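Structures follow.
Coordinate-derived values only; no laboratory data. Since the model is a prediction, treat every value here as computed from it, not as a measurement. Cβ atoms are built from the backbone, for glycine too; each structure is taken alone.
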Structure 1
Amino acid sequence: MDKSKLPRHIAIIMDGNGRWARNRQLPRLEGHRRGSEVVEGIAETCRDLGIENLTLYAFSQENWSRPTDEVAGLMELLKYFLVEKRPKLIKNEIRLRVIGQIDRLPESVLRELTKTIYETRHCEKMTLTLALSYSSRSELTEVVNLMVRSALAEGNASRVVREDELDRMLYTEGLPEPDLLIRTSGEHRISNFLLWQMAYTELYFTETLWPDFGRAELEKAIEEYQRRERRFGLTTDQVRAIL
């Protein structure tokens, strides 16, 4: 691994908890519990490697439609993670952020989430962002509606929206766009995750289920990322001239 060519921002779709549990004839919630333990190790590994930003797709808006007992169990696991891992986040200088419609979270979870965000606000080694009750389409729709209301309030029906203006209104404002997206469990789709932000993100798919994803798998993904040439619409010669 070339430490001078690390991605600044890695996003991960953590998939395969249910299948991991089913393969072992365990309850689905046990797969989610094991998956939550992996989060800690991956976050610490990213921090140790020098990755500045890690964003995890933890719970989508579509996930609210899952069985009630599974959703309740996931919320309890989230609350446990926020309470138990808060001291480690602070010790490791990892700042917590969240994106999504978090007003839908249970009050007890929202309380611990708010506390963890506040207590890690000065941490500077790495930013860990959790996508909770998140939908990229909803995010974009919300921004468009805000812009429409703003234009109407200004009486400016011909107002032109700039890309940078829209970008600043997204949940991810202040974060660099993801350089690398990793999706576990063999699925090859991005599932309504950071659609705007991932316009030029390198995509990496692995058959490994999330509960089995560790440092070796992460380093393998980063090494694959470093072998790719990112052109952003330019030619190879143009990119090399810039470098």
Structure 2
Amino acid sequence: MLIDMHHHLIYGLDDGAQTFEETQKMLRAAHQQGVTHIITTPHGTPGREPFRLMEYLDRIEETKAWIRQEGLDIRIYPGCEIFYTEDTVRMLNEARIPTLAGTHYVLCEFGVEAPYEYLAGAARKLGVAGYHVIFAHVERYRCLRKFRNLLELHEDYEVLMQVNARTFLEPDGFMTRHWLRKAMDRELIDLAASDAHGVRSRNCRLGDCRKLMSREYGRDTADLLCEDLPRRILGKKNKI
């Protein structure tokens, strides 16, 4: 079982798949990587851009029908990559943007230069509202290059940290490689996901990532980040 919790699969909603044909190609590519479950995560910016929820859910059903027709061993679920704003909690409470697969887990991103206080405030407000927080592609945020910030969010705010598969496979320079190694050694990274946007430059490489992690960090760690913890999250309200 290989679970991808961050994947811009559903067409025509963001900078991910643009056509249904591209959605189909992305599904086949994920299948070739060994992915069996995908939480689809179009971008959402609460209070700034409308999230086309009904259109999104309709396209998920259309995609599920195609998966059944093709006999692919993949299950897909709704979700959202939320660019955090002050309207996020309210719109989550109003069910105007989806959580991950109907659970209380939410996937949040920020501007790369966002100050640490802003990230901590987001984690605090979401936690008080009853949500479990996952920060998307944490390798991007400058403030989290400081390990005391990463540790505080992880331990005190119980934020789960997701890193993109491509960062494991092709770290952007020595500093990123060094940071990732230290974060992994300190057990501050919880999830790996593809963050796939297409079938070319930002394609799904989660299977390749799992193999590399098995070699460099051990199979137990690879399984934890790519299967065990994602399965526990997904299974909160879903039969998998």
Going by FRET efficiency 1/(1 + (r/R0)^6) of positions 55 and 191 (r between Cβ atoms, R0 = 30 Å, to 0.05), which of structures 1, 2 comes out largest?
1
Relative contact order in percent (Cα under 8 Å, 6 or more apart) from the coordinates reads 22; which among 1, 2:
2
Mean count of other Cβ atoms within 10 Å over residues 175-182 computed as 14.1: which structure among 1, 2?
2
Check the numbers for percent of Cα pairs over 13 Å apart, for residues 39-102 alone across 1, 2 and tell me which is largest.
1
Quick check for you: by distance in nm of label points 7 Å out along Cα→Cβ at positions 15 and 71, which of 1, 2 is greatest?
2
Of the structures 1, 2, the one that -14000 was derived from, the read-out being helix-only ellipticity at 222 nm (-39500 (n - 2.57) for each DSSP H run of 4 or more, over all residues; to 500):
1
Among 1, 2, which structure scores highest (criterion: percent of Cα pairs over 29 Å apart):
1
